[in-house]
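Visitor: Next come the structures, one after another.
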Structure P
Amino acid sequence: MSAGPGARPRLSAATVPEGVAPLRYARDRARSGIVHLGLGAFHRAHQAVYTDDAMAAGDAGWGIVGVSLRSPAVRDALVPQDCLYIVEERGAPGGRHLVGSINDALVAPEAPERVIAALADPAVHVATLTVTEKGYHRDPRTNGLLVDAPDVAHDLAGGGDPRTVFGFLAAALDRRAAQGAGPLTILSCDNLPDNGRLLGGLLDDYLAARGGARPGGWTSPSSMVDRIVPAITADDLARLPVEDRALTVCEPFRQWVIEDRFAGPRPRWEAGGAQIVDDVRPFELAKLRLLNGAHSALAYWGLPLGHAHVHEAVRDPDLLAFVRRQLLAEAAPSLPPSAALDPAAYVETILRRFDNPALPHRLAQIAMDGSQKLPQRWLATIVERAATGLASPAHLRSVAAWLAFVGDASGGGRPADDPLASRLETIWDGQATPADIAAAIVRSSGVFPAAFGADEALVGALGAALAERLSKGPRAMLRDFLGRS
């Protein structure tokens, strides 16, 4: 595709601008050994970069076939530029570099057979996933598969093209077994606790519900991923001297911890700094309860305080002090002891990373899909502490801040962006008092674990926290909690 007079050229191998580090391997020798489901910005800033590093270290057989499960937008951005794109790291030390580890990009609804064929290819040994919490169709109360969810029910009924990751994986595993294609590692890279065992259990649930032969020859290791990847803006795109419609912006920090439970060959991801370990749980719990938990607190408190971005919220003295207390006094003590992890040091590293104005991460983006995120980030901590007689006053106040956020949507204050928005708003609108609202959402929304709803003291404390949040507003509530009134 040529550019017109005065137009910027489209990114290609021939138009890589000055100041962008080039590829460190011969791309024409790269073969595809990975299929990735969920071709979003996080994958392009994380797993694809680690794979690019592995290929630069000599692992040429690990190119990625990327699959968008819904929209063609990423495919349409990547394919015209030969699936090349620029990753821009903002904050010290920073820099821009070209990534070429993605060999092809598919759109599942448009080419379901190509997706299944790619997953069943004997040269493919690893399938990675970043499909977000919604893509797992998980019942938060049981961790089992929601077999009645419309897309899951469609796939289980058969007779049509798959719509879910389970439909695609099951079809591919059947074909691999029939063709003797060898084992497949199915690696979840989503922010879910024990994500590999969760994914494996849900896939087992799907195969059992489907009936018939249950293919073997696969494993689902757990992993912990970490990198802040904000949404791209028009200004980001305009600053480049070339047109890169798949530009990906992120922080310099990145982390990937992977359980050593592979079914067969794998890339040498250690070349990019990945850690291959026996037990991922201490790392993933720290990420979920400290980093992700802090993100959610900054979002649900920061937005009504008038902050738009993470770096603005973390510079609010009241909010910073509150979040630090929530993490250090309640979340950190809930983690299993680990010689490899100092929770207090990790918290301070997190807060420093958040204070990065070069990376304006929108709080509204973080606040999306709260019903899917809070069970792992906050609610498990509250329930575990309550079981040992420990209160979680900061966490309960943050849950109340989320409930107030839900109520703001119910009242028309802003558009809702949550898969359970309609259910939550209906429950909210049907109750008379904050205590009634809290109790009804705890027991009827499907968000809260059963142990939370069974604990009258917890439900009552949440109702009181919601009443305080609604009567005082966020600033006064924070200052009262911190003793700063």
Structure Q
Amino acid sequence: MSFASIIESIDSFLWGWPLIILLFGTHLFMTVKTGLIQKEIFKAIRLSVTKDPDVEGDVSQFGALTTALSSTIGTGNIIGVGTAVALGGPGAVLWMWLTGIFGIATKYAETLISVKYRVKSEDGSMLGGAMYALDRGLGKKWLGVVFASLAAVCAFGIGNMVQANAIVANLRQNFAWDESPNGTMLMYTAAFALSAMVGLVIIGGLKSITRVSEKLVPFMALFYVISCSVILVRNADVLGEAVRTIITSAFTTTAAGGGFVGSTVATACRYGFARGLFSNESGMGSAPLVASAAQTRNPKRQALVSMTGTFWDTVVVCLMTGLVLVSSIIKHPEIDGLSGNGSELTTLAFSMIPVIGVPMLVIGLVTFAFSTILGWYYYGERCAVYLFGEKVILLYKILWIVSIFVGSLVELNLVWNIADLLNGLMAIPNIIAVLLLSKVITEETKKYSGEHLEDRDDTEIPVLKNSKKGVLF
């Protein structure tokens, strides 16, 4: 058995029932421990657009949220949903949606402890994330090192090369570059342009990334929702049937036909859960890395803001994609035969709108993937700095830009599987922190409940001595 086959087998196993049980089980547990924190989602949405500049932090709450969303809302919201429907049938959409509903509680919990246990560097900037919660909250620095190591490496795959490859491959496919005599030059030009654009943004650090995210994320999300709405209006006559099909298929075994692959309840559940968990990143520990830098009065306030990311990502965007796919398949059964390929399935659904359908999809994919590259750069950099100190920042930037160029032009099956595997593994130490600190999460939630949500946390944020150095070197 080859190395690639071994990695693929381990990845398939990990992202099967083990991670589904661990992550979704944590979602349910934290929903109970936080007293059904999902009921505060509309209050959280309101908080996400307010500013609190008179408190410590590097960026606004909205800036931290949009930066987190820039990495969370990615190709998984489009192609990932297509894969779930293709392999798990229409019922996978419901299970995916449920991961978003219950995952809100885990996103809240992991952010709360990351903000509570954050520290300040000697220059006053904030440092936080699962590694600090594991160190300061549990005294398990070695687990923090494990988390940071996995995240710093996995960022180059799932947050960089895979996304860059998706952008160039999508442009090549939809604009027929392979048929052009200048196809190779166009690919290299696109790879260079993408590398340069990302480089211009990340050179300015978190504040530069945040400025771009605050403008790009609302635009791309709104544009994509409008695009999906246009298709759903055209499919209005079968929309009711699509909803019924999604619900019934989630709980009953379906036979192949009518454009759908045959699927069992277990298959729908597995692929819906797996793609949903992968898409919204609740429990992965990624979003808290930037949430820890936010200007906020207390840990609960920022945790509420951060949990809206899961709401927008899975409850809204993934659901819209799922409805588009299922309604399009019902209306156009000729899509049958492409059910094993999520990318082609999604492209075909959008192509049902003449002239503008495919361009809308291309714009959505390109902006989603580009924003993911920006958000994951910050995640990876913070973890690298935790390990090796600030001296690694320039090297990490250079490697990041080079990886974009390389990733745009090569086949990435092995890279994808390795990154997918590391992404799953990094969730384990983060979930350990969430579960073992659940008592702290409950106490903080009660402390700042009701009218006390506006109270300031007067606990002094400690200054990390020798913060320019990493825990390893």
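We did not get these values from a lab; they are worked out from the coordinates using the rules stated. Since the model is a prediction, treat every value here as computed from it, not as a measurement. Cβ atoms are built from the backbone, for glycine too; each structure is taken alone.
Visitor: Quick one: relative contact order in percent (Cα under 8 Å, 6 or more apart) came out at 36 when computed from one of P, Q, so which one is it?
Guide: Q
Visitor: For mean count of other Cβ atoms within 10 Å over residues 40-47, the calculated result is 23.6, so let me know which of P, Q that is.
Guide: Only one of P, Q returns 23.6 for mean count of other Cβ atoms within 10 Å over residues 40-47, namely P.
Visitor: A value of 3.0 was derived for distance in nm of label points 7 Å out along Cα→Cβ at positions 368 and 400; which structure in P, Q was it taken from?
Guide: P
Visitor: Please state which of the structures P, Q yields 1.02 when Cα Rg over 2.2 N^0.38 Å, for residues 280-383 alone is computed from it.
Guide: P
Visitor: Thinking of P, Q, which structure, once log10 I(q)/I(0) by the Debye sum over Cα atoms at q = 0.13, 0.15 Å⁻¹, for residues 32-215 alone is computed, gives back -0.96, -1.22?
Guide: The read-out comes from structure Q.
Visitor: Hey, another quick one. With mean count of other Cβ atoms within 10 Å over residues 104-111 computed per structure, which member of P, Q shows the largest figure?
Guide: For this comparison of mean count of other Cβ atoms within 10 Å over residues 104-111, the top structure is Q.
Visitor: Given a value of -12000 for helix-only ellipticity at 222 nm (-39500 (n - 2.57) for each DSSP H run of 4 or more, over all residues; to 500), point me to the structure among P, Q it was derived from.
Guide: Attributed to the structure labelled P.
Visitor: Just checking, which of P, Q has the largest value of FRET efficiency 1/(1 + (r/R0)^6) of positions 192 and 312 (r between Cβ atoms, R0 = 30 Å, to 0.05)?
Guide: Largest one: structure P.
Visitor: By the measure distance in nm of label points 7 Å out along Cα→Cβ at positions 16 and 440, tell me the structure among P, Q with the highest figure.
Guide: Going through P, Q one by one, distance in nm of label points 7 Å out along Cα→Cβ at positions 16 and 440 is largest in P.
Visitor: Which one of P, Q has Rg and Dmax of the Cα atoms in Å, as calculated from the coordinates, equal to 21.4, 66?
Guide: Q
Visitor: Of structures P, Q, which gives -0.53, -1.05, -1.37 when log10 I(q)/I(0) by the Debye sum over Cα atoms at q = 0.09, 0.13, 0.17 Å⁻¹, for residues 128-327 alone is computed from the coordinates?
Guide: The correct label is Q.
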